[in-house]
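Pasting the structures here.
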Structure P
Amino acid sequence: MGGMRTGVVPAEWWERLAARLIEGLVFGVFYYILFIALWGVFRTVGVLEVFDGRLPGVFAWLLAGVGYAGYDWAAHSGRGRTFGKAIMKIRVVPDDLPRRALLKRALVYPGPAMLMGIPVVNVLAGIFVFAVGMLILIDRPLQRGPHDRLAGTLVVKDLR
């Protein structure tokens, strides 16, 4: 993995999980605000019952998922870490990755959140996200997920 410094210490799986859970809480609140706002809008314009009332959830997940993936990409492109990673004192290396590689990383994970509002597809997206977590656990010693491999990244302890 060219461009990565020697002597880096890979982040533990639980540090990565804690960072994502912290971010998930914030984006969960964002989702619920979107859901309530969209429910009101769809009710006002008379389309609330389209797709058995699932329309606000579909759009809220889509918008929150796009927002989360966009934030993930922008944060890693600018600072090498999201706010969850900053709290957990971990970061993504190398620092000089092309933004395109980080976009691929964000679309693979957490990108599937965009699909969570679609019945049946949401189950497949959930299974995929779970599988990403499992692959991080079994990839020793670097604990890289498919999104890390695709982008050429490694999540490490921020010892600075």
Structure Q
Amino acid sequence: MRDGQGLDRMDIRILAAVQEHGQLTKARLAEIVNLSPTPCWARLTRLRAAGYIRGYHADIALERVMDVTRVVVTVSLTHHRKADFDRFERYVLALDEVINCVSTGGGVDYVMTVVTPSLAAFQDLMEGMLAADLPIDRYMTYFATRLIKVQQPNLARLVAQTRR
């Protein structure tokens, strides 16, 4: 059975396996999803080419490497014109310190997660954003005290729930 994105159950199993385990050998991936290696690898190649896999990365325990300042920032823009959203988003995309930015509907326009080596570095980043003449009306900061949970959604479960 295929869903609206042109993916069948085996595609979802392959995506879930690489999401959980990262890059795998052809044999190991085939073993995990219970498919012979050649067709399994062909499917993986097709999924990569179609853009379903953005990349592979290690999930580094940053708190074990160094102390950081992690801040959740909500941002509301002055105007709600496409050009204003585009300008703000281009600016944010260029900031390595912004590790997550979500456009929202409702009371605020964006929710960002910012990671810097210190509170002073965070303040410098925010002052730079304000000095860049972005259409920011207001922002609120929430300093994270502990990171409780960070993970990708369970792809297989999420897809199964949409098929009900």
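None of the figures in this text is laboratory data; all of them are computed from the coordinates on show. Everything quoted here is computed from the prediction, not taken from an experiment. Cβ atoms are built from the backbone, for glycine too; each structure is taken alone.
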With log10 I(q)/I(0) by the Debye sum over Cα atoms at q = 0.14, 0.17, 0.18, 0.19 Å⁻¹ computed for every candidate in P, Q, -0.91, -1.05, -1.09, -1.13 is reproduced by structure Q
Which entry (P, Q) yields the derived value 2.2 for distance in nm of label points 7 Å out along Cα→Cβ at positions 8 and 48:
Q
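For helix-only ellipticity at 222 nm (-39500 (n - 2.57) for each DSSP H run of 4 or more, over all residues; to 500), the calculated result is -20000, so let me know which of P, Q that is. Don't skip to the end; give the middle numbers.
Working: P: -20000; Q: -13000.
The read-out comes from structure P.
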5.0 is what came out when mean projected area of the Cα convex hull in nm², for residues 32-71 alone was calculated for one structure; which of P, Q is it?
Q
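Taking distance in nm of label points 7 Å out along Cα→Cβ at positions 40 and 128 as the quantity of interest, name the structure among P, Q where it is greatest. Intermediate values should be presented prior to the final figure.
Values: P: 3.2; Q: 4.4.
Top value of distance in nm of label points 7 Å out along Cα→Cβ at positions 40 and 128 goes to structure Q.
Match the computed value 31 of relative contact order in percent (Cα under 8 Å, 6 or more apart) to one of the structures P, Q, and report its label. Kindly include the intermediate steps, with their values, before the conclusion.
Numbers: P: 31; Q: 25.
The read-out was computed on structure P.
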If mean count of other Cβ atoms within 10 Å over residues 64-71 is computed and equals 12.8, the structure in P, Q
Q
